[in-house]
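Read through the structures below before going on.
Please treat every number below as a calculation from the coordinates, not as lab data. Remember, it's a predicted structure, so these values are computed and weren't measured experimentally. Cβ atoms are built from the backbone, for glycine too; each structure is taken alone.
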Structure P
Amino acid sequence: MFEQEKAIIERAWYQREMLAEEEVRQAIRSTVEAVDKGVLRCAEPIDIDNSEWQVNEWVKKAIIMYFPIQSMRTMRGGELEWYDKMELKHDYERLGVRVVPQAVARYGAYIAPGAILMPSYVNIGAYVGEGTMVDTWATVGSCAQIGRGVHLSGGVGIGGVLEPVQAAPVIIEDNCFIGSRSIVVEGAHICREAVLGSNTVITGSTHIIDVTGSEPVEYKGYVPPRSVVVSGSYTRRFPAGEYGVQCALIIGRRKESTDKKVSLNDALRDFSIS
């Protein structure tokens, strides 16, 4: 399935003059449509527990080449006006997605049935799973992979990545809770049922320190399953002196009493943090 489209897209990636050919344009458009419908993904798990993911580089190539074959046009909604080349998603009632006014999702992003979009933004190539809440002013960047039953709280920023094509997107697995104003970027991987406290920043190079044992255990770009994470700092020496550098602290594991649908305060209260 899609082997023909993949072969055409791979050739066109290195021979951009092929973008003038209708066969190539059709292969690109059918690929983006498959991503829009959730049939294809920019990245997907390759084992049963989601610990290993593969990046589908050819799908990202199709999305990148979709831009130059689209024409700029004016779009209007009442007195509001935009000028762009990308379509927006439509027909949410049929898709089974609740969309509050001012929410925007681009065509080429998959939004699963039961998802809720408060005034927010979901970019092309992203995947948003069943029952996930994208709360007010949260953003889901291009190709980001958001699992089922996730809560992206108000103002959360989930980074996007199209290039380089081999770069892994941000992955938020099932039933995670991402606290208000948190930022997850640079291909960071948040495993299932993890909780990030408000204002937590996770990048590809963030020091993520598990402080639950007798000795610290450090991760980068990866939060283990069921971790409860808050923003912290560690001391680092510079030529001008010692200063606090931001990090993230794993302070415990999510308990059964705060499983699945849970408020952030409930999850943090188990560890005497509100």
Structure Q
Amino acid sequence: MKDAEILAIFNKEVRRECEWTRMRREALPHLVRYTLIGIGNGGGLISWSDLTVDTAENAIQDQIGYFKGLNTDFEWKYYSYDQPPDLPERLLAHGFTAGDPGALMIADINDLPEEYWRMDISAVQHITTPEGVDEIVRMESEVWSGDVSGFARGMKYDLEHHPDHLSVFVVWKDGRVVSAAWTHYLLSTSFVTLWGGSTLKQYRRRGYYTALLSARAREARQRGYRFLQVDASPDSQPILAKHGFRCLAYLTPYEWNP
């Protein structure tokens, strides 16, 4: 399948039609908006837009007004092919702050290396308890040298109430979590989105990153999904490329706070 064909499916299924747990989806004229209605981090998301030079200003102002009325922050997720071309500059002019850029990396499960289905992944285990999530937070905070616990409440809630939407994988060594990653299953789509993939420095270069990729790919294939998707950091992008992921675009989250 050509890159443009995969990107068209991604735009339709993930950016425009996907239903997320704990979020209300609204298909508005020329954009799709999500608003947090349950436990979670962040107040809302603009996942897709199709704007022009003539419509962009009003659309931005309308969304600021909506989330300002809720007294909550939101993210406008900009992809490098979104229109108009000066949308990032317009968002910045309205008080948004640009987050860390990333690469949209997508792999067709059928194109993954054969080793994915043969390698030893016995070190990988599932996490299903709040205590397990706390262990992941402990590991992630050490990796990133700061508090990164914002995902924890939502993860615990989904593991209890929406286990079909989320699978969490870890590697335990020396009595603790040393590497972790998780999968969000986008129901009614052909995509799963992969998150995490962090490993404590002293446990790197042992194959845990690849084992976690393999475990998630196997489960996704067993459940009938076609595509794996990652919002990849500059560090992860070349690693994923070696594993058969294609870079289809670049993305930047633009954050607005009341």
Structure R
Amino acid sequence: MWVLFLRDFEMNSPPPHYTSVADLEGALRQKGHGVLSAEGVAQWAACPLDSLQALAPDWQHMPPDHYLKDGGHYRRRRHGSFVFQNNALAQVPQRAHWQPLDYNALHGGMERWFEPLLATTATSPAFSQLLTALARTAGRVSGQAHLPWCIEAHQFRIDTTGGIGRPTPEGAHRDGVDFVAVFMVNRTNIKGGETRVFEANGSQGERFTLIEPWSLLLLDDARVIHESTPIQPWREGEGGHRDTLVLTCRAGEFQDAPRSSRLKP
């Protein structure tokens, strides 16, 4: 069944409709999401594209995700947390990733302690420029630039171990934050991985495939839900993988288990 689905996907999945950097915030306000090309991301982050591309090797040799409840072994990841406040970005001590069950029925309700980002990643100027651009955009779109913006950074590698890899095993979802940024870092020998974005309280939706390295899908998490379809190897008998950087951004406080304290502005 999946083979037939993915063949149909390859024939029918449209490319993304890129917006300009100038129109990105308007797209977020109007429809709850926008897509930038790699050149658009470089402009948005005020960072040379080759500096972003130089981050890609940091997705090699990542530790496995031991929390997958579907029994799979297809996901590797690292995690880090940052606060942007008073026009400055700072990394905070390693903390658990937590989501309520209302947002993640598969993996919610438990603290997940992932291996930290490599220091070379977390301190890279290019990486910092991406997080800073996200926080500034979130502050302008929401009108809450005065608040601390709490950013969680997730490096993901989804591979085709076992034949199929699932970028979003929880299905179509929201993350319980204010904004979500999904950067396509690399696709190697895969088919599938179509992105789908739907209105959270409506019937409109879009489907497309992020292929270009360092292209970006930026979401207003309150207004849309999203998912990515499973991947399979393009050439049978050879492994494949899909690398992404996912940044979630929340005003005022991290999304923590209930006992955690709030960050004050």
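Things worth noting here:
- The maximum of volume of the Cα convex hull per residue in Å³, for residues 77-212 alone over structures P, Q, R, that is, the highest value, falls on Q.
- Which of P, Q, R leads on distance in nm of label points 7 Å out along Cα→Cβ at positions 53 and 189, largest value: Q
- Which entry (P, Q, R) yields the derived value 1.08 for Cα Rg over 2.2 N^0.38 Å: P
- When Cα extents along the principal axes in Å, for residues 69-116 alone is computed for each of P, Q, R, the one that comes out at 50, 27, 17 is Q.
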